[in-house]
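Several structures are given next for inspection.
Computed from the coordinates by the stated procedures, all read-outs in this text should not be read as laboratory data. All values reported here derive from a predicted model rather than from experimental measurement. Cβ atoms are built from the backbone, for glycine too; each structure is taken alone.
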Structure 1
Amino acid sequence: MSEEFECRCCNKFIPCDELVQLLESIRFSVQRPIVISSGTRCEAHNRASGGDPKSWHLKGQAVDIPVIDKLDRYRVVAAAISAGATDIGVYDWGVHVAVNTPIGLWRGR
């Protein structure tokens, strides 16, 4: 399971139990498997993907979840809020969720 959370270029992995619990809550709520398109990132991968230099991905506290459609995106966001995500970014392709961060809800590019 940890490979889902690993950096795509170097396999760096920073375990975060709170994030795993959050994702389990989201999965239970939306009643479908949760795919992680981006978990922990090394600095090089974060730069290459256009991530914020202070991204929570660098600390293993954030993941990106692709969505199926607008209704699925709404359900993932609602489930993330309900489950206690502290940072949520909403994109056309999916949802960024993070834990142990300052509270934020934002629209991505």
Structure 2
Amino acid sequence: MIKYSSIMNIQYYSDDIEEFIESLENNTIAKVLRTFELLEKFGNQLGMPHSKKVGNGLFELRIRGNQEVRFLYVFQKGQIVIILSGFIKKTMKIPTRELNLAIKRKKDIDCT
């Protein structure tokens, strides 16, 4: 049995992410919070179906349900997860606007 003892600290890049979460349906909010708990517990060991590497240090947190929700995030200094953006997924690909926003925000912080 593998034990994961390190707990990640999840931070939002800006208040608009928290506002986005609060705008979701109640059952979706519960799924988001549960998936955040998994990310806190497993960190970069969290894989599909919950997390997927996008590239260039960006990861996609995937919440399935009535509302398909995605969060783009990065790891910083090994123990911190920074949620860069959140959106409702309507197409197969990550919207260019959301990807560009996450890349811009990633550049604004010192990611290691």
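Comparing distance in nm of label points 7 Å out along Cα→Cβ at positions 20 and 68 across structures 1, 2, the highest figure comes from 1.
Of the structures labelled 1, 2, which one yields -0.24, -0.31, -0.35 when log10 I(q)/I(0) by the Debye sum over Cα atoms at q = 0.14, 0.16, 0.17 Å⁻¹, for residues 60-99 alone is computed from its coordinates? Answer for the origin of the read-out: 1.
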